[in-house]
Structure P
Amino acid sequence: MLSSEDFLFFGVIARSGSLADASRRLNVSAPAVTQRLKALERRVGVRLIDRSLRGLTLTDEGELLAAEGAAIVDAIEQLDERLGRRSTTVRGKLRIAAPYGFGREFVAAAVSEFVQLYPEATVALELSDHPASLSSDSWDVVIHIGALNSTNRLVTTLAPNRRIVCASPTYLQDNPAIKKPEDLQHCRCLALRENDEDVTLWRFSRPKCSPETIRIKPFMSTNDGAIMRSWALAGLGVIMRSEWDLADDLASGSLVQILSDWRAPDADVVALLSARDGRSRRITAFLEIMRGHLHPVPWRVPAQS
């Protein structure tokens, strides 16, 4: 007989690109994952995955187990949630996905406070360079920063966040002055590739002026915000980046804002919630803690508040 733990285990396998990837997600060794998978296949009497150099592929039986198992686990969790609502206890598993840098800086601390306040709850936190692209059925809360192309989830804003164009004093001293957006076309610009956005298209607006859209030619690009920030600090070029990541550098003068009278599109910090149970007790409790960590907005200097 299969248990809910079997369904959860195989669900991780189904979402992983390899057994090594699954072992990292499960926080166990790869041989342990292989042995458990073989034991599961023996119990059900069929092969569940095919392995090749290109990764894992679910067999028809594996697809069936993954789909039906997810539905069973979901039903169990819904029942547990409904029973939990009859008490004031926050319990059950909370699954959170967040961007790497912001997750380390702000979300991890909120998770620590959550589990200390609610010891009957457990948390799975996964950091990703594109959390909004993760399966909507796998996560209770997805922290996202920036524009959303489309979503079938509920969206709630956690904190305001601007995008700021800046460079190091060294870069600005050694290169022509940047007085208007079109001057950026002649600069060494650095691009951060994230969230499936067109990162070479920089948009600006200003009161009583027509919006301007500039197509930059990236001198360097990366999908890691920390790397791009380090490049900017080293004087390698101009960046457009969220203020949450730049506040300390701007305050110290290590980076200098450019085109301060122009405004790039905002990139607010939002939480994407399941449309089915977006207001469960544990999710509501976590969002309250998360908002507490973000208010007053930690990256806003008094003059901007």
Structure Q
Amino acid sequence: MVLVSGNKLLRKAKRGCYAVGAFNTNNLEITKAIIAAAVEANAPVFLQLSSGALKYGGFELAGLALAFARKVPVPVAVHLDHGPSIEVARECVGFGFSSVMIDGSALPFGKNVAVTKKVVALAHKKGVSVEAELGQLKGREDEVFSARHTYTDPSAAAKFVRLTGCDSLAVAIGTSHGAYKFRGSQKIDLRRLKEIGKLVDVPLVLHGASSVHGSLVAMASKYGAKISNAKGVPESQIIKAIKLGICKVNTDTDIRIAFMVAVRKVLSENRSVYDPREILSPATEAMKAVVMRRIRVLGSENMA
């Protein structure tokens, strides 16, 4: 299967009323887990790298992602997640990414529009799709941080899409980056999402959407991790959000927790192990299981 643009995946998802899973990778094992799950589930996926991932693994990591994407029998978009600047977006377009995000969400509306328009212009010349963001999610993911929520205004979202020509829009409706997304009875603002969906024609994207499953948190605590209060987005709310126009759902924290739990378990139960393959193979399988579960929740199984 040839590498495909993000827009191609999302337009099909919008017509089919499902969402495509977007999974962050930082190394070989995570990439293998994402691709293996996509192939087994016959599902389209976004294989995405943040600027932090590129700093960690270099464009060699991006090359690995592109190599996997080009050889598998399911459609894959290799995507820049939370692109911090026009320069980084341009570099990723030139390297061969099929989708990029420009994150101007911390900028005033006018500046966000101006930056996004420039990325749209340079990306579309190469057939690369562009995701933008309006509103901010509370929390930290790699180099992205906000101390508070700034919810997306529906009318501003419609104006933003019209002015920029972006292919998809990430919206802030109450989710958060990191492992501590919700407190108490906090929920996604589905009413706001419904209003955005009425006014915005492009596919909508949900960031900060890991579910932080209780079973994984319990296992993490069992093997010495201190994340007992971690809480994610319930799968039931994600399903409701998809019905209201969400076509791409980002997942990172769940993968990280699964990796951490599996590695801790191996090292705890076999203190003599030192072969990286013996340590990392169970982690790859654990991450694959997380991706498989997410694909099924999103309704993208057998949608390749």
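Structure above, values below:
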item: If P(r) over Cα pairs in 5 Å bins from 0, in percent, for residues 91-218 alone is computed and equals 2, 8, 15, 17, 15, 13, 11, 8, 6, 4, 2, 0, the structure in P, Q; result: P
item: Among P, Q, which structure scores highest (criterion: distance in nm of label points 7 Å out along Cα→Cβ at positions 123 and 259); result: P
item: Structure responsible for 59, 44, 34, with Cα extents along the principal axes in Å calculated and labels P, Q on offer; result: Q
item: Structure from which -11000 was derived, helix-only ellipticity at 222 nm (-39500 (n - 2.57) for each DSSP H run of 4 or more, over all residues; to 500), options P, Q; result: P
item: FRET efficiency 1/(1 + (r/R0)^6) of positions 43 and 203 (r between Cβ atoms, R0 = 25 Å, to 0.05) - structure with the largest value, from P, Q; result: Q
item: Structures P, Q, by mean count of other Cβ atoms within 10 Å over residues 19-26: label with the highest value; result: Q
item: Comparison of P, Q by mean count of other Cβ atoms within 10 Å over residues 163-170 - largest value held by; result: Q
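Values in this text are rule-based calculations from the coordinates and carry no lab data. Everything quoted here is computed from the prediction, not taken from an experiment. Cβ atoms are built from the backbone, for glycine too; each structure is taken alone.
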